[in-house]
Structure 1
Amino acid sequence: MPKLHIKVDPDLCIGAASCVTIAPETFQLNEENKASVFDHGREPTPRTYERVIEVTEEEKENLVLAAQSCPTLAISIFDEAGTQLFPDL
């Protein structure tokens, strides 16, 4: 299964929670109303804004959709080779 490196910039995150709506197994708002990154719903350490997770192709597509839904482009997604999948450069 492919691995994705997911990063949330807490300075850009405004807590809109669109990512949570699309991918609740990966994104949840923390106590500061910022998106934290989970690994398939497993409890992250507090304020985990960056994580590498294994995903299926369907999950990969869904995570890119979640990142695209962010109004402030606070979510970046990279593939195993380090190529940025979103946002497009």
Structure 2
Amino acid sequence: MRTWLILLGGMLVWALHFFGLYAIAEIAPHRAAVAALTLVCLGADVWFLRIISRLRRDDPFAAWRRSVAGAGAGLSLLAVAWQALPALMAG
């Protein structure tokens, strides 16, 4: 279970942000709520990247798991910022 959480952590943060933005837009569209959710998710991605950087490096599976998790968290960072831009820039 821990391996799956490590591998999918970034994608889970991205999914949470995606559905959170839709919930905010449906309930009460406010830029402050979008900014708060985005900052929390970006912080979670950075925290996750720090956790990944401390994983073992001694065997090939651990190195593969680290690289896949790092790529997912990096993609999540980019996607979270990209998804928030239209809502934050709308006037």
Structure 3
Amino acid sequence: MKATFELTPELYRAIKVEAARTDRSVKDIVEEALERWLEAAEDAEDIAESKLALEEYERDGGAVEAGEFFAKLAAETKETYGSGAS
């Protein structure tokens, strides 16, 4: 799929230099950067959700086994978001 982006001349020049330095295309450099950014964003979201789940567990006094708590949380997530949720 094609996409058009407005970049500063400095950023585009830096991307072109990196592409030439690594013998890759500008497209490959930008695609890799976007993939890494998305992965980092997903990782940050997963970490934040894990922290919230742990806080909830601790707030509830840890009255249930951690495995049972997280299984319940996974079931709630699946019910809310469907079977595609991880």
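Readers should treat all values here as calculations from the given coordinates under stated rules, not as data from a laboratory. Because the structure is a prediction, the values reported are computed rather than measured.
The figures follow:
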| item | result |
| --- | --- |
| Among 1, 2, 3, structure where helix-only ellipticity at 222 nm (-39500 (n - 2.57) for each DSSP H run of 4 or more, over all residues; to 500) as derived comes to -5500 | 1 |
| Read-out Cα extents along the principal axes in Å, for residues 21-60 alone, computed value 31, 19, 14, structure in 1, 2, 3 | 1 |
| Origin of the derived value 11.5, 33 (Rg and Dmax of the Cα atoms in Å; candidates 1, 2, 3) | 1 |
